[in-house]
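**Student:** Some structures are shown below for you to check.
Derivation of every value follows stated rules applied to the coordinates shown; laboratory data play no part. Fair warning: this is a prediction, and the values are worked out from it, not measured in the lab. Cβ atoms are built from the backbone, for glycine too; each structure is taken alone.
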Structure 1
């Protein structure tokens, strides 16, 4: 299997849209993606609605309606939006076996409940297999 895989399930990759360019993204080659920050204002366009609609409606608790070619947030016509909190893009370190932001999108700051403390296990190869050297020098090291 090559590292840059063809997406066998096009709707599996965030933002789970069959619209271009999202329908060409793979687990190894996606983006560009802009991660929203608290207080940042973005213009709402047909090209970025798929990326930010869930954040605005679900995580920021707004009523989102698309009607007559326009976007209405909480009943008001909107061409831009200002984010209420920071968001993160979470990536697993075993990327071909990780269910991470490539599949479920942005993580709002209020969903982050902990922080890493130390590296528990580390192997040399990228794929989890029975072969591959254990990287003892990385094991049980504190995360800075």
Structure 2
């Protein structure tokens, strides 16, 4: 496994997207491993001033999708999230949360990621699992 994208490229790619709007920033990317962080602020909280579960799921999907994107040739393949699930086991109003995504399956047409979201004190908030489809941009020709 080799990484095809650097952190700076990934962050630039995500400008002017939901990822950028929520303030998600990628801080580390290696083959099969991604770390991203997101602020807990007016963009990501629910009315009780706690981190919104939907924001956690967006952070988790962003981290796992970025990991898949970094493992494929993005000129040749699309990375599409097809299933995500999460168990929220804690909550926070701290100023920052961190997602750590680790690949658990890397097939030719699918990747499965496990993502742990924690607060800055290393308290587990959510355990998520993401499945990405890896699809060729150009259909294969039959000979």
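**Student:** Looking at structures 1, 2, which one was relative contact order in percent (Cα under 8 Å, 6 or more apart) calculated from, given that it came out as 24?
**Tutor:** Derived from the structure labelled 2.
**Student:** Could you tell me which structure in 1, 2 was used to calculate helix-only ellipticity at 222 nm (-39500 (n - 2.57) for each DSSP H run of 4 or more, over all residues; to 500) as -6000?
**Tutor:** Source structure for this number: 2.
**Student:** With distance in nm of label points 7 Å out along Cα→Cβ at positions 40 and 64 as the yardstick, tell me which of 1, 2 scores highest.
**Tutor:** Of structures 1, 2, the maximum of distance in nm of label points 7 Å out along Cα→Cβ at positions 40 and 64 occurs in 2.
**Student:** Here is a further query. With mean count of other Cβ atoms within 10 Å over residues 24-31 coming out at 14.5, pick the structure among 1, 2 it was computed from.
**Tutor:** Traced to structure 1.
**Student:** Moving to a separate point now. Given a value of 58, 34, 18 for Cα extents along the principal axes in Å, point me to the structure among 1, 2 it was derived from.
**Tutor:** Among 1, 2, the structure yielding 58, 34, 18 for Cα extents along the principal axes in Å is 1.
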